[in-house]
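In structure tokens below, several structures.
Derivation of every value follows stated rules applied to the coordinates shown; laboratory data play no part. Since the model is a prediction, treat every value here as computed from it, not as a measurement. Cβ atoms are built from the backbone, for glycine too; each structure is taken alone.
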Structure 1
Amino acid sequence: MNSKKEVIPEEEIKKAIVSVLKKKKIDSQEMLYSEVKKIIRNLNIKPERLRLLASEIPEVLVTVETKSGGLKVPEKCPACHTKLKKIEAKNLLNKKVVVGLKCEKCKYYGSIKEFSPYRYKFEIKEK
């Protein structure tokens, strides 16, 4: 019994992502997964991996909607796993305080109170 899974090249998956997004915007990583699976029937990666591949495509915009949550403040971007940059401001005592987090790669932004991702959106970037 052969239980080896066929490895699908990343470039083929990325082409399928772009093909889907040229037709319509997608409002969740699960929806993106199901649409790509219609093109690549034997798709054998998780939706999270598909999201990371989408974030590597220059013409694809991945946006993250955030909510408040009990999770600890992330060090890496929840969308693309790039190190987050702290956004600082000075308080009334003239001390620097962190007021938010942002990703330079995919434009994720989370305030200190709302940083937990709850929805990913995918679309082709406007030229």
Structure 2
Amino acid sequence: MSNVKVKINSKKAIDKKDIEERVEASCKALVEEIQQSLNKPGTGRVYKTRWGEHRASAPGDTPASNTGELQRSITYEVRRDGDEVYGVIGSSVDYAIHLEFGTSRMAARPFLRPALENNEDKTLKAFIGGK
């Protein structure tokens, strides 16, 4: 599983009672952004699949969807560990980690880390707004 983890120390939080809801709102916002980024067409080579022609993603670009499986597999979970509350966002498909970090035979097509980096403001606004 390929994951992004965001931690909040609830001891330092201003309003502790709804901290989990705020973390959940941030996770939801980030999952939406990740799923939208996976809906963009590829810019790489075109090849035939059993579903027809497919334009792949270029190295370094967000993965181009072929079946939508990766996009549908993006989920989150809010966890508490003592005073820390955090959200884990990831994918349940086996190939997600290979897309995110690449392999010895394929350049990375990251989608989790860029979504977090490009949406810090939106994620923070969702946290501040809560619910």
Notebook entry, point to check: Comparing structures 1, 2 by mean projected area of the Cα convex hull in nm², which one has the largest value?
Noted result: 1
Item checked: With FRET efficiency 1/(1 + (r/R0)^6) of positions 38 and 102 (r between Cβ atoms, R0 = 35 Å, to 0.05) derived as 0.55, matching label from 1, 2 -> 1
Notebook entry, point to check: Out of 1, 2, which one gives 30 for relative contact order in percent (Cα under 8 Å, 6 or more apart) as computed from the coordinates?
Noted result: 1
Check: From which structure (1, 2) was distance in nm of label points 7 Å out along Cα→Cβ at positions 46 and 62 calculated, if the value obtained is 1.4?
Finding: 1
Check: One of 1, 2 was used to calculate helix-only ellipticity at 222 nm (-39500 (n - 2.57) for each DSSP H run of 4 or more, over all residues; to 500), giving -8000; which?
Finding: 1
